[in-house]
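For reference, the structures are reproduced in the following blocks.
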Structure P
Amino acid sequence: MKPLISFIITYHNEPEALLKACLESVRALRLAGNEAEIIVVDDGSEVRPEGDFLYVHQEQSGLSMARNTGLSHAQGQYIQFVDADDCLIPPVYEAVLEHLRKGLPDLLLFKISNINNVYEMGAAPRKSSGVDFLQNHNLRASACANVFRREILGDLRFQPGLLHEDELFTPQLFLKAKTLLELDAKAYFYRQHSGTITSSMSSEKIQKRLNDIQFILSELKSLDEPVLERRIRQLTVDYLQKTWTLTHSLRELRKRMKELRKEGFLPLPVRSYSLRYFLASLVA
């Protein structure tokens, strides 16, 4: 019998205490022994972690490849990605499991918190489809902010070598979800610290981050899916904002805006997706 859910934990030299806390948050869930599968994918760490889980080691290849490796080993009906320095919030994640058991949606979306000891449950779940959500709501692209049915993946995988890889993967995943359940609950704890990928600010990393977002924009546009227009436009604003906040260079901003105009991403249509988007659309 297949497990209900496979937890794919990607690990690369995180402190042992953080990985332990991550694993404990999964084991604290009220899951029968045959309902859960825990897979730790070690992306070239110097020390092997110990514990009762399926351990898969690979040469350091990056987060995308680590997640793809986890997917190749997963047997669960559902997939939940967890970064080793984050954790689930068990009292809230129990509601996620309850809805999986009852409704079997293709994708269940929940919220991320930067506080680990506050348990928040909101209004009743909202049902829709991935396409409906993309058309009518703002998307947080984190691959850890949802759990999805493994069989809807098909051949979709993470693009190796990318930073911001979730921005390319998640919109395509939503396109595949015929049934989506949006849960107003903060079920995942995201731990911000100086060792996270997004905190690295070397000039080389800044250029790669910006170039990767530009690549993702082009890839999403090439899919020729009208329902992705809202996400593409908002990602364009994110890209412009990151260009300025990371470089503080008008020259760099103007250069990248020129490239966006050439590729048809600018000018932006005026829409009320968010206040930030609305203001940006008036000037970009």
Structure Q
Amino acid sequence: MPELPEVETIRLQLSQLISGLKIKDIQIFQRKSFTGDEKLLIGANISGLRRFAKMLVMDTDKGLLLAVHLKMTGQLIYKKFKLQNSNNKKENLPNKYTRVIINFTDGSGLFFNDVRRFGWMRVVKKRDFEEIINKLGPDPTRINSGDFYKILKLSKKPIKLLLMDQEKLGGVGNIYVCEALFEAGLNPKIPANQLTEEASERLLVRLKKSLRKGIKWGGASDNNYLDAYGEQGEMQEHFLVYGREGEKCLNNCGSMVKKIRMGGRGTYFCSKCQK
């Protein structure tokens, strides 16, 4: 699932690509993937893009928002024009997984692809949007150490599961939790409220570092993720523990990376470094 760094990468790219463009029409091939009256957005100009946790929001000059959640396998790919004799992946668009196309008046388009069809686009009025984001926890890139520690002290959940709870912390997923816990030297099974204030602060520093690293490398494409240009990210080439089951710990501790299941997700860690 695209996490905070992947969605932020797309936001940064689309801010440069579609800000100021006018929507000509919206083609919907899978009604489940689009909620609301698409006709309300025809003629609207994209005035900016924002991210809330793992959700991307396009602002328009009509007082309407287009919220997008990629869920497990969603993609948002921008296509300017058709290139002749090109092998670029974008030239295969639309494909059988294209659920929605937003066409702009300059001839370009934004393709929403989704293999598993869990993702969605939703037309939302600004005044109604607060109800959606109020359910999300604070952004981990902006939270301070004091507020972070308070969240931890209120929960007996294993620290890994708490960090992935979107109502407690918005935007963090399996990849970057595993990476941050490894760097902080914390076992993913430790109850959140048992962490000391010092350990909590160390974890937050490492979590922010892992998220910044993910953004720097354009996100992780270990699954279906592609950026707005239709290209893979490079974060998967820099994983410390995620996906490295049975490989040597990069701390040279002599141990191997292990994998267990927590909350139905694969959890990677070093039992020697993360006691």
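Derivation of every value follows stated rules applied to the coordinates shown; laboratory data play no part. As the structure is a prediction and not an experimental result, all values here were calculated from the model. Cβ atoms are built from the backbone, for glycine too; each structure is taken alone.
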For distance in nm of label points 7 Å out along Cα→Cβ at positions 17 and 41, which of P, Q scores largest?
-> P
Once mean count of other Cβ atoms within 10 Å over residues 185-192 is calculated for every structure in P, Q, which label goes with the largest value?
-> P
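Out of P, Q, choose the structure whose coordinates give helix-only ellipticity at 222 nm (-39500 (n - 2.57) for each DSSP H run of 4 or more, over all residues; to 500) equal to -7500 when calculated. Provide the component values of the computation, followed by the final result.
Working: P: -13000; Q: -7500.
Matching structure: Q.
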